[in-house]
Structure 1
Amino acid sequence: MSANKVALITGASRGIGRGIAVALGQQGWTVVVNYRGNAEAAAECVSLVESAGGKAHAVQGDVSVREDRSALLEQVLTTFGRIDLLVNNAGMAPRQRVDILEMTEESFDEVMNVNLKGPYLLTQMAAKNMIELIKDGVMSGGQIINIGSMSAYVSSTSRSEYCVSKAGMAMMTKLYADRLANEGITVYEIRPGIIATDMTSVVTAKYDKLIDEGLTPIRRWGLPEDVGKICVAIAEGYLPYSTGEVINVDGGIHLQRL
């Protein structure tokens, strides 16, 4: 159990973020539930984490906004005095799925700001604070988990900006893993496949059919708790000699099959 450890999870009010938050709560973690706009959903997540045995605290903030990133991290450190784990989970699909030739610059900028620029710069800030906390003996090490997507390598021309943002996050993981390893901070990417969330609810029928036809070797939808379990394994120190690792949580869709 990790009663004194603090995790900041961005976009944690629903979906994969909530699954991660509850899984960490079951291990006794204190979870900072970041949300952008849905305070009610964030409050529900806090309640679920506490019911699972952890502690939770909701903080509003948009990771794509510089001032919000600073305020979010400042509140975590002021309230709890440490940040052992950052989970960059907040993300968005384009507001409209359109052909790559019709995608607008505004859509590209919005998706990239939320999915890549925001996490990239929040990680930079969090890592600097982790380094100081480790030097001061508050923590023995730190961890960063980036929630990527199979869209980092699977082409989807109706949401190209999303694919590019997740491919960028894959390199972001490598860069920070390389830079921070000697500081006592490990970095990982979890790459979900077809997970049952609000984001995928608009294409349920499409994926039901594809999964039934064998798109994924494991023939079911992924669940937020599937991702949560991998986060727990990382957070609890079960991968101590790994960093920069990509962990697929996709039912095997990444396998090339004949």
Structure 2
Amino acid sequence: MAEERVPVLETRKLGISFGGLKAVTDFNIQIFPGELVGLIGPNGAGKTTVFNLLTGVYAPTEGTVLLNGKPLNGKKTYQFVEAGIARTFQNIRLFKEMSVIENVKVACTKDLHYGLFSASLRTPKFWKTEKELTEKAMSLLEICNLADVAELPAASLPYGRQRKLEIARALATDMKVLLLDEPAAGMNPTETAELLTCINTIRDRFGIAILLIEHDMSLVMNVCERIQVLDYGQTIAAGSPAEVAANPSVIAAYLGE
């Protein structure tokens, strides 16, 4: 008998209300290791609210979030990160005065093996750990094609490369699931093509699960294996890119625009 696949990320009847308004209701999804799933829909459909529920920013008023079969309800945002869920945001949130490599190293908290004493006295343990953190950060920058700007301030990077730096920093947390919130927003076609290559490389090399919110439908259709469509906080369609593109409800609510 074949072994049953276990989703790395799953939601069951997930929802949240703000006052009397149901922002998201009965949201169900399963994402498996190495899978890339798109979450699309009109502005205000509830996509970013779902991401906030999946990362502990909002506490659900109904339903459950599970990571590798274990519920995360009630945990703090940092505990979601520790468990293995990382995200990027619609608006870039880098430490812009820090260098590119420092932005990545600051996310390597799981690899920090020295305390205040070692850091203050610069003990051999401190230097060994710093060397390991630098090597890890550089390897992630290379994957995102950012190694050549490692020592530059993050603020000096073009917009598209700042987006990829956010992804590199998320990777530094050793996540099991990566949530990308409109990563191609504001990018030109060349930057979008480079982002597409970066996302595919990450999926192939690390085998992590990726959930992607994006309005660039050419990117979504080219990179996602499955797509789920939200409208007014409810799922109106789910399936392959071809199935979703041909769905009359999706065309009426979103693609027809």
Structure 3
Amino acid sequence: MTDPLRLLIDPPLDGPTNMARDEALLEGVGAGSSPLTLRCYRWCEPTISLGYFQPYAEFEAFCRDDRRLPVVRRTTGGGAILHDRELTYSLIVPVGHRLIAGGATGLYCRMHDAIVEVVRSLGLPAGRRGEVVEGDRERGEAFFCFARRHSLDVVVGQLKLAGSAQRRTSQAVLQHGSVILQAAHEAQPSAALAETGGAGFEELARGVSDRFARDNDLSLAPEPWRPEELERAKAHESRYNSAAWTRRC
């Protein structure tokens, strides 16, 4: 028998709401009150998310020319992401599930391989970056995540198309990532599906979720948000809206 995978597809939301919803799912899956879940979502306006350990001063330096953008801090590490014309996903897996039986790092490979196959079917020669050479490692502290290089990145040529990060608790793993639909900002060079007139958000969300489920012997089970999950998310929004959280580093 295949395991069920709940699929949530959200409308565009602001940064604090998106982050609060991811955290609510992490808590629910960890407590056993929410099922294994894949959430696909968007942003209602261009927004920068900072990595958990990333200094807020780096954002201030980026915006020194009055390029003011909404900013939110994630609970995952890595560099900043300018979220705009993209598919963002979050995959929440309980500890002990077979998807992470060999370690949570393998979850990157599972999801990125699904993304690669879907992108290839749309006509772009995507793949994993592979070995990172010494010169690439020097990019490791760049402000933007898409300027950093990791062997598991999804790339087209040398340009990054998708990357992911994780937050791990004793009860569950949250992995989220971004797949660029259209590279709309010079500050964040990337590959993009729009280069071949590729899929929009809905088509990509369905394609990636279907492929991930098929590759990992899961059965997709579209299901709406549960009231208690939304209540939990609402309770987290004030923290993600607060300067104390955003400027914590």
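Laboratory data are not the source of any read-out in this text; all were calculated from the coordinates shown. This structure is a prediction, so every number in the text was calculated from the model and none was measured. Cβ atoms are built from the backbone, for glycine too; each structure is taken alone.
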- line: When 1, 2, 3 are compared on distance in nm of label points 7 Å out along Cα→Cβ at positions 106 and 218, the highest value belongs to 1
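Kindly point out which one of 1, 2, 3 the value 1.11 was derived from, the read-out being Cα Rg over 2.2 N^0.38 Å, for residues 10-129 alone.
On the way: 1: 1.11; 2: 1.36; 3: 1.19.
It must be structure 1, since only it matches.
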